[in-house]
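Several structures are given next for inspection.
Every number in this text was worked out from the coordinates using simple rules, so none of it is lab data. Bear in mind the structure is a predicted one, so any value in this text is a computation, not a measurement. Cβ atoms are built from the backbone, for glycine too; each structure is taken alone.
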Structure P
Amino acid sequence: MRVLLVGVGGFGTSWRLALGTTPEVEVVGLVDIDAGKLAEAARHFSLPDSRCFLGDELPWERMEAEAIIHSAPQNVRHAQAVRALRAGKHVLAVKPMSDAWATGLDMVREAARCDRRLVIAHQMRWHPLILKLRELVASGVLGQIGYVHMDFFHGREGYGGTYPMPYPLLVQGSIHHFDFLRWVLGTDPRWVWAMSFDPPWVTGPGMRSAYVAFEMDNGVRVCYRAVPTRAGATSWLTEWRIEGTDGLMEVRQDRVYLNGEEVLSCWEDGEAFNNRRLPELQRIVLDEFLAYVRGGPEPGISGRHNLRSLEMTHGAIRASETGVGQALGRFADGD
């Protein structure tokens, strides 16, 4: 499969291992607005200037390729993804799917109209810690789950995203954690309440703290806190407490405990989880994408399925702005 990489610097570099170790994939073009990053990526992929597009005004979508990998910021994702879909290309995009609910929904509908595949790269679903939580919940060892508590204490300056925006934490940060919830619990949310704020030591633009409550379809209540702190920051995997009628599962400092006994603390080769190994996880996402394009089953990270995670983010924003809990589930299967 021939692919274009749109957005080659920053997070775009995390795709290099996956792209370079997948024989059936060939990078045939690059798109970016930064001349220096574009030139460096061209050297890495051994591509001539004729296959490198500096700026969005150039007709990169006309290049002969079957798919694009979109690693540019989410504020340009909708326009560029629709452009690619209409040119007959499949789209693998980093998260969040878009910077607004309406544009994310439009991307999914455009993919269906064009009969193209849209996948959102929630690669952290395959982190071994998250997989262990999902495995234990699915096993039934906890019995009937009563509640879930998640804490994300991050750097004192707060999570600011890649560019100024009103809700950088919820839009670009918490989307990961909300997707974790759906994946780990195996269910979707039906209601959300939220409060967004900035503590006095945060001076950057946008709301960088949030308290969010969800009610899931199976009745489980979830409490999520994300706050910038002076000390005691958690990892990106967050700290968890999932309690059921028959047991308690916790994540503390990237270690998983079941009823007080440690069950997982590191990668299989002993490396600590503070190395998230994003390039390796990207390879899993790429394999899922390729299988879907070739006619395999729709993965849980398809654009259609990911609308439920996107809705959690924008439902929380709406609840924050109105002070009123929001019903979720606006996009039903088959809509």
Structure Q
Amino acid sequence: MLRISEVAMAGVVLAVLSAAAGAQDFPVKPIRLIIGFPPGGSNDIVARQLAPKLIETLGVQVVVENRPGANATIATEFVARSAPDGYTLTLASASPLAISPHTYSKIAYDTLKDFAGITTVAMTPELVAVHPTLPVRSLKELIALAKARPGKLNFASAGNGGLPHLAIELFKTLAKVNVQHVPYKGASPAAVDLVGGHIEGMIMDFPAIYTYVQQGKMRALAMAAEKRTPLMPEIPTAAEQGVPGLIAVNWFSVVAPAKTPRPVQDRLHAALVKAATAPDIKERFAAMGIESTTHSSPEAFMKFLQSELVRWGKVAKESGARAD
């Protein structure tokens, strides 16, 4: 007769073997890809481009689900608390993973402890844009106007404590200007208000406002990146206009709950890299000012994520930016 300890050990072994078998068969049912922002924003755009390609690669449905609120922290917490089986993921960006931990007084997840990072899939720069009626045509002219009208220019972001907010704070610090930050619940409503003339400018992910710039409803002044975008090469970088430190590049990554089995992580990593680097996806991304970007392994991505936490933590501390 088996002793109690032997029965318990047998149960543990069976559980481990069962989990391993499940991981090897992954996936066998639909995967939920949670987005923390409303439709129309950069995260949503990237997710909806990738999902069909992931369906081809994985052989199961990949359902994109928007759960906006609190700068994507609600959705991010939801995924952190989900079952670690690979069927509930989030396509998250710099805001909830690298910035919100520094801008919220309390946050219900730890970026490095509560997630199994898989890989980045894409990146895009922030764009400084203004309403066409504002009498400026360069970053230098914007800085001069802001200094002539301290506190009078309203600049929108997609929400308190996110990357666009921190980019505005970084601009204020580097250019020594005082513009008013106006947070919105996502990029789309902010863009609508700028087009309507209710605010003077914004710093936002390029894909979210590219069409408005193309249509002449916004005037682009500077790319907050190290290089110009091939999609609109006429837009100079901030560095080319005397503000070299204004670099704010958003990245998009897929993360799973911590303790997701390694075979599942590896399967997801292979599928995501294949999808993000597929020629047709790269072409579609490029047409929106997005660049396919992946990491060689989950470990490489987590190392990158740690460096981003340090970088944006410094900006948040120096600016005093808060989300609450």
Structure R
Amino acid sequence: MPVQQFFIRSEIDRIFSGVLGAAMRILVMGGTRFIGVYLTRLLLAAGHEVTLLNRGNRPSPEGVEVVKCDRKSPDALKSALAGKTFDAIYDNNGRELSDTQPLVDLFDGTVKQFIYVSSAGVYLKSEQMPHIEGDPVDPNSRHKGKHHTEDYLVQQGIPFTSIRPVYIYGPQNYNPVEKWFFDRLTHNRPLPIPGNGKAITQLGHCEDLARAMVAVLGNSKAIGQIYNISGERYVTFDGLALACAEAMGKPTPDIHHYDPSQFDFGKRKAFPMRVQHFFTSIDQAKQDLEWTPRYSLVEGLKDSYNNDYCQTEQTVDFDLDEHI
């Protein structure tokens, strides 16, 4: 049940009175990796006062306060944030309810908006696509902790907004989504793609995701809402291979299909995506947030390839490819 059903319209208007367009004090959990970097830059550019909470293992951008803390320790979290107040919190890296509950308890009733990064991976596999907000969730999903957190925010009446990305890509991506394709194309190797290559999926550029996350801030329409955030268009696995080759200036790739049920890879992943149709509608976000993705798939892949992949030394393991 959306939080908006707990709040009457006058309460939401009161919460956000004077907020839209005003500088806000914002706590960002993480902020030094991938999405957090893009989000922090955009918040600073908009004139907000940003505090990052992380373990301090990576450099932080100028212009932010950094609170060093391991969020896994509730006592340490409470001590590190004692006496601080924020208008909004971005929880970018909470995977389980136990990660987020201490943060909510600490600032209960004082934060105007709690923005939580969930995952489209919570959806139950369906014969009807694309996934839309409100679709059934999979109780056995590896992302079930994120749905438990969303449920908790609802039941507690927290003025929250939840973001459900599909596959995120772009510079600084630490999940080997596009890298899997770039590695094989760089080394002129065949691409072992599971199934018939026609499974349909969806990728969203990290900057587009960060822009959507900023667009929910101070937006009364976003209170109590869940938004799918990803790219404008869908793509097959084979189509993604072709898009990566185009972005790299490579010839048509050598694609080999195989039946993944014939192999036991243990805990290792031979392919970076779930072998099924997996894509969402982003219409609700476009409507409420007046947001639309700026990156086409090929342009986003060019950005990732030229401004990240080519700039760093790559470690590549083709053992599973050889096994296939």
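In terms of mean count of other Cβ atoms within 10 Å over residues 111-118, the structure with the greatest value among P, Q, R is R.
Structures P, Q, R were shown, and mean count of other Cβ atoms within 10 Å over residues 39-46 at 15.2 was computed from P.
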